[in-house]
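Each in structure tokens, the structures are laid out below.
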Structure P
Amino acid sequence: MKKRFALTAALGAASLFLAGCGGPAASDGGNKGTGALADITVGTLPIVTNTVLALGVEKGFFKEEGLNVKLASAQGGAALVPAVVSGQYDFAFSNNVSLLTARARGLPIKIVAAASSAGTNPTPPDEAIVAGPKSNAKSLAELNGSTVAVNGLKNMVEVADRVALEKAGVDLGSVKFVEVGFPDMPAALASGRIDVAHVAEPFLSQAVKGGARILSAPYREVLPDVFMSSWFTSEKVIAEKPDRVAAFQRALEKSRAYAVKHTDEVRAYMPTFLKMDATVAKEIAMGNWPAGMPSDASLQAWYDACVKYGIFAKDALKNPTDILARTK
């Protein structure tokens, strides 16, 4: 989830696109019990966490709530916020740092449900800072002067890595962050082109098989089991179609609860949704899918870290938890 959040450019591009072809018309609310289905478009990323929703669509949980879902896949989260704000998509997925950044820039979005959390030890992490086979580092404390590869600068991955490195006593002024796509990291580590990287599944397992060593699960350093990503919509949809939002939340919870109890079925569905090799799907760490909303503590922790590391100004948001679409 996760290129640099080039929000202004992406929003302009989305606006130009919509001016040419128009956004999808949305019917009122969820139509549970009426026999008619409300069409909605949901923006997703081709990552393991989003398999939960995709499987829920396949199982019919959204139709049970009166929703006919069209999935729209993006390669990075930067385009999903403007697509929701413009009305092109009804709902979408993003990491919580991107969402807080969008909110800090005045965009009218709200989180409607949590998507993932980091877990706690000893649960295997699905993202980690690793040292490549040509590196001698055996702990984060040995990374002074290092170059660390992240999939996107000035976003959640870099923020979490800065937290973890600083806690380990590393001088952040000596560390350089460079942008490398997750799929390219295992080969770059194996060749020695990069020595340290923050890698996500399924590429984390691939990197470890190639000799990389896990040094840290950095999200857990932000806060134990910190909430990392969410499903969100626009304030306009919340105000005009509250029944639809409630139906989407109910269907998401059905999908999440089913996935938690049927992890083998989630793994079996990954090759279809992610075009992933079935053998890889059986081996990777899948992460955690929490119920409800991201915790206030998680949002505050991300906000504080973003302020500390210059992602946005301290007074950008009066209260970071205002991003939550709380139900009465």
Structure Q
Amino acid sequence: MVNSALWYREFGVPEEVLRLEHAPPAALTAGSVRVEMRLAPVNASDLIPLTGAYRHRVTPPAVAGYEGIGVVTEATPGAEHLLGKRVLPLRGEGTWQRYVSCPAALAVPVPEAIADPLASRAYINPLAALLMLDLYNPAGRRVLLTAAGSDCARLLGQWALQRGATAVAGICRSPVHADSLAACGITPVAQSERARIDQLAATADIVFDATGGVLAQQLLEAMRPDGLFVCYGLLSGQTFALKRHYPPVRWFHIRNYLADIAAAQWHALFRRIWPLLAESRCGEARIFPQADWREALALYRQPGRQIKPVMSLQP
């Protein structure tokens, strides 16, 4: 058995530090399963750690990738019931490889009705959206999203409306997202429309921000003191300053919640996610062979991209 894995052994630009390497997989440890991967998507959360932005908690060498779907091919005693099942092998090894080992207790079975391309994307963005809406109830409130063309923002908007948000508007850099956002019930707003953005921020009850930087600063300056600003990303690569007259700012990172989520609660969260995903507009995926990982990253970086790049880990 030979594993093919996308390793990074130093920090840097992902296209420069990733290497496709081949070697036998390590032996399974007690309480774990081996998953032969099928698909793994490309997310910002996969690429940003490679740059060294999270060097306080990420140390090379490591295999890239945080989510994906595969089939259990080996199991240690007590986990034999998972053999042959489709699962999400999460919170273990990097997923951009053919064989992934993960704790059996955390392997998430995938319902038959959920196809592989959608199931492969069921972790990072759906779980973040679900947890944020649990923490910050949108019912009866006006919601404003940044980076509205992103997968997480689309789910936030759709699920906020399902929970009773009175209105959801989404700011996006590219006009190509306007029709798809409107189809989700989200009012599209071009990032260049500064005056309109100020008006929306002034009436927003909750802002979910994934960009940081100049746009976050503009929103905070325009918001009411009784509003709520939730920052869950810095896609601009820039932070923002906090001032006394700003509304409350909350920071959300999935990793801050994982340590406190026991196995039973972990599986309960996904039982909530599966029906939500099945009913949501999640966008199309384009499949790339693992050997074409550079092309997958190139598609991810295209401005106005509406297709999710997903790698096939099968030979």
Structure R
Amino acid sequence: MKPLKPWLSFEDQLRQLEARGLQVDAPAAALDYLERLGYYRLSGYWYPLRETDEAASQAQGKPIRRDTFMPGSRFEHVVQLYVFDKKLRLLAMDALERIEMAVRVDIAYLLGQRDPAAHENPACLHGNFVKRVIAYGPDKGKTKHQVWLTKYQGLFHRARKEPFISHHMQHYYGKLPIWAAVEIWNFGLLSKLFAGMKRADQDQVAKRYGAPDGIAFAQWLRSLNFIRNVSAHHSRLWNINVVERSPVPAGWPAKLNNARPFFYLCLMRQLLGVICPNSTWGQRMTELLENGFPQFPDGLLSVSDMGLVAGWKDSAPWENLAYK
């Protein structure tokens, strides 16, 4: 175990970066960014510019970075990369909000026909979701539906002052029909309930969006929820290693990397093509990917680190998903 690193003033932080080889052309502007964004947040954007310790990397079987920077690394490029990533996150959130709203309606419309409180009724959901008991972990002894209901009730309690909830508390014993309940769900709660729906119901929703089946669409939602959480918490997105990975659909190029964000931007574009086919989201994302990435000297970093492949703009799946 190591002791925590000592506190450094903003001026000392900047001097440390310069001593490690990061070129700072405008010290006053660099200090301003350190004061507004923080050393630690920016460190995720200069991390790829740090030199690799080849011997240590070979010994440990993974890249090990030195504290020193590769020649040509500049603070200006770090800021430009941060700005690019911010624009990328905002565009991702724009798409994910529309996807979340549309899938909420799909679920509520379908299940609401069975029971206005279908989200609370085990008979309306898959047996594994409502009957199989979790064998280990903090939720041991509960079903996934019970865990879901606990999280749902937490969101209900937090939103209890909303007028529509007050209305239902006064007139309907505090129960919300599913078409109202969806208004307090977050993306994670949405994706988990979809995963707990009956297979035929999943397939019916999935078919609308061009997914192979409901199981595949459930994984799409889990992956997009991961992207949503990264974006909503202002974390680095542009070269994130996606943990919740969806398989590459049949007919899409096998070389697409489902560990990188570009693959999930393609999924977003497919879903938006169904939800709002006249949207300009695809053009705006294309413009950002083509012209928004900083020009690093000697190819230190590239937009291809996002998972873009050669000719991506004019080839499948991005070209095939272009809006009319």
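Worth pointing out:
- Parent structure of the calculated result 4.6, given that distance in nm of label points 7 Å out along Cα→Cβ at positions 195 and 275 is the read-out and P, Q, R the choices: Q
- For helix-only ellipticity at 222 nm (-39500 (n - 2.57) for each DSSP H run of 4 or more, over all residues; to 500) computed as -16500, the structure of P, Q, R it came from: R
- Comparison of P, Q, R by mean count of other Cβ atoms within 10 Å over residues 147-154 - largest value held by: Q
- Per mean projected area of the Cα convex hull in nm², for residues 51-154 alone, the highest-valued of structures P, Q, R: R
- Per mean count of other Cβ atoms within 10 Å over residues 227-234, the highest-valued of structures P, Q, R: P
Any read-out appearing in this document is the output of simple, stated calculations on the displayed coordinates, not a laboratory observation. Quick caveat, the model's predicted, so the values are computed rather than measured. Cβ atoms are built from the backbone, for glycine too; each structure is taken alone.
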